[in-house]
Structure I
């Protein structure tokens, strides 16, 4: 998974002019148009892939193979050229390229080989070679919502505060060559280990925020805000039961605990199915929300593993059913 820290604006994302168009509204001519396939390969995710790259090349010998750092520019300068983009990587690989994929109006096929693979798991796409083995006739298009933090689109989950610290630690581990066998062994459980590590061993940092949405305005001192576009995050943690990624809404969770121990209790209570209110968590569905630091303090927001830095405020919004993903037929 590729990760980067970047400063982004707090305004709304500038998606293509036809962002309101739903996938089913494409013309028959556009659907029939034979366009090339791009295969984007995150080589760092394939280091323990057991020959997956070679299998990809045999499966799609005529496709254009690129690495994530080259794919964005190619997609943006070749709008209409690629009808399908196959991504061999994790949630962060898709997140980093999502703006360019949307601009190219391409359908995404996932070959999950990242750490958590949250989107693929939610959509029923198997990992690695099993995903590669699926025949085109076994797949169908599913349109899903795209969330936007400032001007950065993402698909599954975003964190402010404690969750960003966990993601940062995992990203730092990924950069260490000697840590990769350990990461391959524990998989998505590394996020649970990160939660426990920070919760027990580090002083909890609190953020003073003003939160504005269609349900009103309130101020809070919080260690963690989570924006969920699906129930399960981090591979194993169900924080937003009942949330759907194709209904034009996302769930915002605001934790009010002021100690690491109480925050951990609240997180794992949600994972056990305890109602947010009973766990001491403010929770609501929304289409648009603004988060502003009341003391002018900058903050980091992690969207699908990508680290974004905001000056003192940010806007979260949703574009309904904006991304087309190939999923196994039900």
Structure II
């Protein structure tokens, strides 16, 4: 069955033309996957910035529960092409075999670690404005704000989850066959990394071909934004609220585990937990700093794998400043 594309067309799986005069316009793509059984995975995030004439990449490979290879650069050449990550960006290449349905990831890290895996999508195309199947066939589209502005003309964001199969190697004789779950998203529009989020918790988790979820709790300097999706047997429920409590290691940033609860727009609540196996940090412009972690997740009685992304707040929020202002004693 062909994927349900919502407001998108097959052309939206490829690169887009920048919005004229928007210096912060960029195009981003992420392919992230993890196999909790073998403790292998990969995290790959690319942004193409035409106004700055550069590409940026976060890329790291996991083998046997440890980071086997890592590459980060915010100053790679912007190469012409029709796909977002083909031609390759740094050591990472993502080929679209079938738009919105199947992708091929090939990674050759500088230290020798490699990934050669396919992502086969099992969810509908998920996007901010979709009402969710639980809202009924006549429900209007709902616009939920995410980390950036992807609701106006010339912008877009979609995401999918699916099954990942292939091999991972450390380049020194150890190779693992993997069978896990992955996430792919694609966005285009204005983005400023320094002001992208003040704090966030993002969770992507999958428990089989019949159950997946992507959850987002985002704090800015002025508000909190929540959105996400739970997909059960291909039917999408919108997330109305999500709470994610994270245990942080003594370094002040690396997550060790999480526990939370999600509530969908039909009023159903469900608890989930995650135990981290491995984590790594990434940075970007404007002091942006985030830690992403892979591990084993539980949702109800289901056990699966997934990603936990954490950014801790480093400056007071608007509410914090209000409280501080009420109690200001004249300190500098």
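Figure out for me which of the structures I, II the number 19.3, 58 belongs to, where Rg and Dmax of the Cα atoms in Å was derived from the coordinates. Of the options listed, only I reproduces it.
Looking across I, II, the calculation of Rg/Rh (Cα atoms, Kirkwood Rh), for residues 72-199 alone that yields 0.98 traces back to I.
Each of I, II could give helix-only ellipticity at 222 nm (-39500 (n - 2.57) for each DSSP H run of 4 or more, over all residues; to 500), but the derived value -8000 comes from I. Computed over structures I, II, relative contact order in percent (Cα under 8 Å, 6 or more apart) reaches its largest value in I. Sorting I, II by mean count of other Cβ atoms within 10 Å over residues 104-111 from high to low puts I first, with the largest value.
When mean count of other Cβ atoms within 10 Å over residues 184-191 is computed across structures I, II, the figure 21.6 traces back to II.
Rule-based calculations on the coordinates, nothing more; no lab input. Please read all numbers here as calculations on a predicted model, not as lab measurements. Cβ atoms are built from the backbone, for glycine too; each structure is taken alone.
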